[in-house]
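Scrolling down, you'll hit the structures one after another.
Bear in mind these aren't lab numbers, they're just calculated from the coordinates by the rules spelled out. Keep in mind that what you see is a predicted model, and the values were worked out from it rather than measured. Cβ atoms are built from the backbone, for glycine too; each structure is taken alone.
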Structure I
Amino acid sequence: MSAGARAFSWPVRVYWEDTDAGGIVFYANYLKFFERSRTEWLRSLGIEQQRLRESTGGIFVVAETSIRYHRSARLDDELIVTASLVEAGRASMIISQQVLLKTEHAPEQPAPLLCEGTIRIGWVDAASLQPRRIPASILDSLKHDTPTT
């Protein structure tokens, strides 16, 4: 299965807890922003992770990440974090993600790109952490275009 046409987006505000002593977002916190966006993307598709664990005994785990940093986000910045499906297999998915700086810019100007990456998440049995097939209901939800917020 290949990617949907649109990217999901989720707003994030930078707080003190996200920054280093200089008021710049600590590099590892971009992974937290990615996680929140992926979770809300799945939730927007009717896929709630705790409910899935209870009903199927399975969970998603991050198997691989690749991140490129372009510019720094700073304290109080408003960000837009995107998630879009690149590829879905039987046991894992690759998701493309970006962190953009929300600005009051002209519509023809793209928001400044701060960080981008790809995340591979795998489906595993929650008890044994052994890989399993992603439930068909999840794959069916992903076949439809990803909504935007």
Structure II
Amino acid sequence: MGIERLAKRLGARLKKRKLLLATAESCTGGWIAQAVTSVPGSSGWFERGFVTYSNEAKKGMLGVRASTLARHGAVSEETAREMARGALKRSRAQIAVAVTGVAGPGGGTRAKPVGMVCFAWALKKGDTQSTVRRFHGGRERVRRQSVAAALRGLLERI
């Protein structure tokens, strides 16, 4: 299912459950927020989006701890989890998604290759879940797959 259909389905489900969404994005650069705000009526269920590309932005805007970044790096489940929880704390949303990864074409390492993307989903009244996915293709394809995976993850949790 394409991003547009996923976003529409997500919007309908959020609206039905009277939930607000916040996004915390790094490698997707606001693409998740763009996808959901393309849906008419999204102002009724999308609260805000954070684009935190740098480590300083992750710390300043979302409260990601310097020790987490030093120990695990920006591309880690630990950082994604703190990003998602920070988005909830700094918004009126009840659910948040966070994405951080290596979209390429450079920047990858043996431990964190191009295409490695970390996701986290946090619920105000619930837990925080995270996962790591490895996507293939160029920068655009990795980012597109990341947006779709983030939206699918939200749909699975509400």
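A value of -13500 was computed for helix-only ellipticity at 222 nm (-39500 (n - 2.57) for each DSSP H run of 4 or more, over all residues; to 500); which of I, II is the source structure? Traced to structure II. Looking across I, II, the calculation of FRET efficiency 1/(1 + (r/R0)^6) of positions 55 and 127 (r between Cβ atoms, R0 = 25 Å, to 0.05) that yields 0.50 traces back to II. For relative contact order in percent (Cα under 8 Å, 6 or more apart), the highest value in the series I, II is held by structure I. Computed over structures I, II, Cα Rg over 2.2 N^0.38 Å reaches its largest value in I. Suppose you compute percent of Cα pairs over 21 Å apart, for residues 23-102 alone for every structure in I, II: which one lands on 35? So the calculation was done on I. Between structures I, II, the greatest calculated value of mean projected area of the Cα convex hull in nm², for residues 15-62 alone is seen in I.
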